[in-house]
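Pasting the structures in now, so scroll down.
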Structure 1
Amino acid sequence: MTFSRFLASGFGSGFFPVAPGTAGSLVALLLGAGLLHISVWALLLGALLAIGIGLWAIRAAEGAADPGWVVIDEFAGQWIALLGLARPSLTGLLAAFALFRFFDIAKPGPVAWADQRKGAVGVMGDDVIAGALAALALLAASALVPGLLD
């Protein structure tokens, strides 16, 4: 396996035989919780690196196609979703995972628009936007019901 394929597959998690996007998101959730535990800045840096590495790795691995095993985009999106949490908690992590997967699968509005873009930008874009929508939903929930995600 090439290094770019290893990265594009989310350290191999994209080769899970059932629902590789969900498997990649779960691995990203666990790693992202660790980054958030360190600091929100570590998580933000991780998300930015995942976007950059993803753009490179997708191009290098498959010529910018979006095969099911490519899940680095789920890593970026899940980590962006986690930015909507003040700190990792079981409730918050579950909410971030569920919201990100919902926006990624349902593809409302801007997520669908990004998904229709060609190449690595399209592969990464829909998940980045889905993650941002999930983060905004988490921030709104925390503002409306303080302590909800603690």
Structure 2
Amino acid sequence: MYACLWTADLNSSSVTRTLFAVRGGHFSKPAAFAPLTLRMLLRAGFTLLGERPNDEIAFGLIGKPWQPAYEVRRFEAPAFVPFDEPGYAKIVWNFRVQPDGGGSALSTQTRVRCTDRASLVKFRLYWMFTGPFSGYIRRQMLRSIGDCAVRS
């Protein structure tokens, strides 16, 4: 299953593709309909923060997701933790594979830390509207990775 984390099309659901297209900004409309892998996310502004092969991958993003154009700040992994410039959200997103009986269980988690109070208020308003859609997208991504693992 771990190999599928890197190769599965995370954009295989028509609903996911539509949600990315509606969101625009960070993912352009044509790109929203193209295959999407974790490697492509690295090109879109995510940074690999760490990897334990066959166990877990963690990505980071520094940005302003509440803005229509979704401003993303490029950085190297060691700069993530100390980054504290006001006006940003620091986002960590992981995928984890754990043994589960005779197979594996895959999970994902997203954590957000805003660098100041104003950013926290903006992020909370943004998340109030986008949170349910983001959860749906992540469940679809887990399904796509699981489907890849079954085919492998």
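Every number here is computed from the coordinates shown, using simple stated rules; none is lab data. Only a predicted model underlies this, so the values are computations on that prediction, with no experimental measurement involved. Cβ atoms are built from the backbone, for glycine too; each structure is taken alone.
Given a value of 0.75 for FRET efficiency 1/(1 + (r/R0)^6) of positions 40 and 72 (r between Cβ atoms, R0 = 25 Å, to 0.05), calculated from one of 1, 2, which structure does it belong to? Only one of 1, 2 returns 0.75 for FRET efficiency 1/(1 + (r/R0)^6) of positions 40 and 72 (r between Cβ atoms, R0 = 25 Å, to 0.05), namely 1. When P(r) over Cα pairs in 5 Å bins from 0, in percent, for residues 8-47 alone is computed across structures 1, 2, the figure 7, 27, 24, 18, 15, 8, 1 traces back to 1. From 1, 2, which structure was volume of the Cα convex hull per residue in Å³ = 111 calculated on? Matching structure: 2. Computing helix-only ellipticity at 222 nm (-39500 (n - 2.57) for each DSSP H run of 4 or more, over all residues; to 500) gives -24000 for which of 1, 2? Among 1, 2, the structure yielding -24000 for helix-only ellipticity at 222 nm (-39500 (n - 2.57) for each DSSP H run of 4 or more, over all residues; to 500) is 1.
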